[in-house]
Structure P
Amino acid sequence: MNAPTLLVGLGGTGSEIVQRVYNQATEAQRESIGFVVFDTDVNELRRIEEKTPAIHTVQTSTRLTVGEYLDADHYSRDTWFPVNRILNGKALTEGAGQVRAISRLALNTTIQQGRMNPLNEAIEELYKLSGKSLTQSPRVILTGSLCGGTGSGLILPVAMYIRNFMTTKLQQGSSIIRGFFILPEVYNDVITTQSERNNLRCNAYAAVREIDAFMMKDDGSLGEQYDLRFMAPRAGSKNQDEYTGRPMDFCFLFDAQNLDGMKLNSFSEYKEHAANCIYGMAIAPTSKRSNSSEDNVIREIVFSGGRNRFAGAARLC
């Protein structure tokens, strides 16, 4: 039996990768996997629900505008959101518009209103599975793009939410969380304007810096001069809770070129490549060998002070 595995897709790209992995998995393998996707785009979520009902969906948007979100969420407005009148009129049901902060703002409201149940239920189902066989702890995989507004804005808060939920509610502190994320250059063939490409790079840079900072904090390698905290709303309350722990144990990044400067032929092939890597590492029969090799990396992480948590991922042969 495979280790109980939670696969979470963030944004449009992440949701499509999750669907591809779902299609690769056999019926027997799906019994030990929870599939969840997050998106602000209601049209994309509706398509997934119609095509693959077994995948849990979390819509992180409502019909409210950004300004209306901020009027209801004073903590975000006053402490971290980049308030701008131009953004205030934007509705979120069609996506985050490449603005990471909007995606995070929408997720805060989703948590506060208690609409994270599809994710919570998927995690609890895995806990029940792990209770049948105590040999392996549940494993979590988050996937998506570091570039767009929705996915890159959700990576850190969703990872921290999952870590907190599994540790505090289910006492599953030993769970391994991995991230598989696509980098900006992969989008060069589908994003044609330089200004949009620059924005993708900015989103990716900010997302990686956030992930790395919280990893460093948990490993004890972040300078004491940095007062770094992650706060999230409590369900059904205006109060904020602090989430602790590292967002993920390992972070795999997919760029457009390999070490030999070779590229795949299309954007679709990159998403298929990401799905293949996730399937091979977490679900396929070879995953046990991969998990064993990964466990051996812990010693190197200790020696490096936690700086060996990022990696690439090659095409499986």
Structure Q
Amino acid sequence: MLDALQGALAKARRTADLALLTLNDTRLGYALAQAAQRGVRVRIFSEREHRNELLSTLLSGARGQRSGRPRISRRQAEDAVEPLGGHCERLSRVQICYDDRPGLMHDKFAVIDDQQVFTGSMNWSYSGIHRNDNDSLSLNGESAARVFHSAFEALWQRKPRSPAPAMLEIEDGGELEIYFTPSYGHEAERRISSELNKAESEILVAAFVLTNPAIIASLNRAARRGVEVRVLLEQRNLRDSQEEELDRRVEVRTDANRYAMHLKTMVIDEKVVLTGSFNFTRSAVARNDENLLVLTSPRHAGRYKEKVWGLWQAASPR
């Protein structure tokens, strides 16, 4: 996926709009800086607590670094920043604004030339790309780009509401539904429960964290009516994840990745995938800026099941 991201940024001609929790991979910092230097309008909306690493990564890329940890210090990055007023600044021709609202700006998506979207669970960080279990989807075409660009503009302009849920057709005859929170967090939560309530034979869950009561209740109902429910949890979040609330019929395992199992994914009956940046928590519903993708496609569900099943087989029983 790193090669795909770099390739798309290298081909960008007009715009690159990114909503990123963090940026600390210098290969991507270089690609963004190069795009800005050749005249592409590059805008990044990010979470303020990650400002220092974002600036160091971006300036390192602007000065030619293409790999490794940023060699630019915090002081050097601060000296190179041009304040733009409010919560925004410019560095190496890249415009950056920071979230200042309650909750977390947890999105990880990019819209390039209003034609291509990258989104999923993957942070644009070294660990996110090279160490953690993540997913990243490439969506091509004006329809998907229009939806995510509207979400970006809502963040950038600090609009009180994000775009309404959208439905798109995908290339294999399947469908993709997109929900942005917190404006439509409760709709996203109900959509997840709806799919779980319709499950007939199998639910595979790979959850970075699992605390949402409505989702846990839907998993339990599925298990009680005979659906085979398997839940894979990230080990470092076991204190927070409420596995004790799961029905005894639900099989739970702990992931084996010594870094992080960062997916927020469910595969239902080998035909529906729930994924995105949306953790299965109350905060994702009511506080954080997130996106939830509901992908109805046996072909894509097969690929996701292969990934999650591989992680499940390597995991430890609870």
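Using the calculated result 2.3 for distance in nm of label points 7 Å out along Cα→Cβ at positions 153 and 241, pick out the matching structure from P, Q. Display every interim value, and only then the final one.
Working: P: 2.3; Q: 3.9.
Here the read-out was taken from P.
Please state which of the structures P, Q yields 16 when relative contact order in percent (Cα under 8 Å, 6 or more apart) is computed from it.
Numbers: P: 19; Q: 16.
Among P, Q, the structure yielding 16 for relative contact order in percent (Cα under 8 Å, 6 or more apart) is Q.
Which one of P, Q has distance in nm of label points 7 Å out along Cα→Cβ at positions 9 and 217, as calculated from the coordinates, equal to 4.4?
Details: P: 3.0; Q: 4.4.
Clearly, the read-out refers to Q.
Of the structures labelled P, Q, one was used to calculate helix-only ellipticity at 222 nm (-39500 (n - 2.57) for each DSSP H run of 4 or more, over all residues; to 500), giving -10500. Name it.
Working: P: -14500; Q: -10500.
Computed on structure Q.
Computing Cα extents along the principal axes in Å gives 52, 47, 44 for which of P, Q?
Values: P: 52, 47, 44; Q: 60, 37, 34.
Matching structure: P.
Where a number appears in this text, it was derived from the coordinates with a stated rule and is not lab data. The structure presented is a predicted model; accordingly, all values stated were derived computationally and were not measured. Cβ atoms are built from the backbone, for glycine too; each structure is taken alone.
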